[in-house]
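The following blocks contain the structures, represented as structure tokens.
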Structure 1
Amino acid sequence: MRTYPALDLAWPSRPDDAHLERILAEIDVDGPTAVEARAAGARVFFSSADPRRRAAIRIIALDPSATCTPVDVPDEDWASRGQADLKPVTVGRLVVDPTDRPREKSSDIIFIRPSMGFGTGHHASTRLCLGLMQRISLAGRRLLDVGTGSGLLAIAACRLGADTAVGIDYDADALVAAKESVDANHESERVTLIAFDLSTKAPIPGAPFDVVVANLTGAMLIREAAALVGATARGGQLIAGGFMTEEADGIVGTFERSGLRREDRIAEDGWGAILFTRKA
């Protein structure tokens, strides 16, 4: 059974959101894959045990009052709870349904099997990206989904009229989950999945794209801004998501200095997403 390495973070009294955000910003370099709020603090997931260990060292150095407990969370346990508790999410014309397998293809419904490691559309950052994707025309265009996870945004692009979509991720397990989602939604002819790590600074396969969607973290968006802008065709759009609203000004400044123009900005539950256009 697949398990996900996680850290349970706890304090004698739960810290405020600003302190938790500072903690998460400190360990962004260790590549956390998901964060789950808990009564005493948070549970933070990682792709493997090594970054979990490094993150614990950073957290204790920053805040000795924090308790960091390593846990390995069985994916099937979470999926079973998810299938029982998660309801379909509607964003514009799209419905994200956490169902194991669909009966037939639907132009408006995307079926994503629940998994702790990868998105089902129930996080605000995913909903924000889906919302901005519906504010632009994708008809006949090529889209890049950076950090594809479950493959949800790449599949959504095709449902919204994109000619093709490419999903990239450095996590092999994410690509397995994405392949399952693509096949289950009958989009294997239009969605291509590629193992790729932005930190290598190698050219992104197939770039430039008409539209780039990057649902990452604030720190990663800033760190990889040059690669993301370079993957966006001139006159094309870039959607940046996955950051906290207080990070928005820094992200806008970074991408505007790289030749993009801000077109739209939305927020939900403290999370933000921004639509940019690359100058022609």
Structure 2
Amino acid sequence: MDFLKRFKNFLQMLGRNHFMIRSMVVRDIRSRYIGSLLGIFWSIIHPFLQLLLYYFIFAVVLKMRLGPEYGGTNFAIWLMAGLLPWLFFGEVVKNSPSAVREQSNLIKKMVFPSEILSVVQLAAGILNHLIGLSILFVFLIFFGVEISVKVFFILPYLLCITIFSLGISWFLSALNVFLRDVGQVIGVFLHLWFFLTPILYPLNLIPENFRDFYFINPMLHAVEGYRMALLGRTEFDFTGFAYLLIIGLILFAVGGLTFKKLKPAFADVL
């Protein structure tokens, strides 16, 4: 009950500060692309070039083939469907250590709801994610992939990734105020996590004796959930979804409590 009360208070706080959050999201997006010739199109170009590189290496050079459950699916479409949730998650987590430190002037000079700083980065990541999803839908239509009603499962999976990412973001942003190496460590950790998640290679290539270890990874279930929803070739994995949701809620609570515990010392340290 205490968690539900805290969550309700958090939602009310977001409601009271919705205008500030919106303004800061717009400022964050502008600061990323202001002065560049292509502007927000860089949010499309970077993942597209990344997709082309992975496609060339794994489909053209290594000639990787998908498992029987994805028989006949274009490798690039399969790859993009799994890459999108990771790009969203990775962007939020990678940027999270700097969330509080970059706004140190606000925190030191006024009473400021610093919890929303991670929410701002999350909202900017969701915007980029929706752009990527829109592009993927164009590709699905172009390649004649039938979009089934399973596509609506994207929403609960996106919610789980959002909760999961926000909890990690709160934890890392608070910790980075006191330990400046957090940003460097998380970059290396995300790189390893990416390759330990079956995004570039199908699950059927993982040896049987390693699969239990892989299933501990919550992002595996997010990636496979997106592929289920977008490609419609597999069935909804209730166990995997429940696991992702539970881990997300646990980290959401841990991250929120850690942030609240360390928040009073931010102004002194910064």
Self-check item: Computed 0.94 for Rg/Rh (Cα atoms, Kirkwood Rh), for residues 132-235 alone - originating structure among 1, 2
Solution: 1
Self-check item: At a computed 27 (relative contact order in percent (Cα under 8 Å, 6 or more apart)), which of 1, 2
Solution: 2
Practice problem: Could you tell me which structure in 1, 2 was used to calculate distance in nm of label points 7 Å out along Cα→Cβ at positions 108 and 164 as 3.7? | Solution: 2
Quiz item: If helix-only ellipticity at 222 nm (-39500 (n - 2.57) for each DSSP H run of 4 or more, over all residues; to 500) comes out at -9000 when worked out from the coordinates, which of 1, 2 was used?
Solution: 1
Quiz item: Of structures 1, 2, which gives 2.6 when mean projected area of the Cα convex hull in nm², for residues 20-59 alone is computed from the coordinates?
Solution: 1
Quiz item: With Cα Rg over 2.2 N^0.38 Å computed per structure, which member of 1, 2 shows the largest figure?
Solution: 2
Practice problem: Figure out for me which of the structures 1, 2 the number 4.6 belongs to, where distance in nm of label points 7 Å out along Cα→Cβ at positions 140 and 180 was derived from the coordinates. | Solution: 2
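Every number in this text was worked out from the coordinates using simple rules, so none of it is lab data. Nothing here was measured: the structure is a model prediction, and the numbers come from that model. Cβ atoms are built from the backbone, for glycine too; each structure is taken alone.
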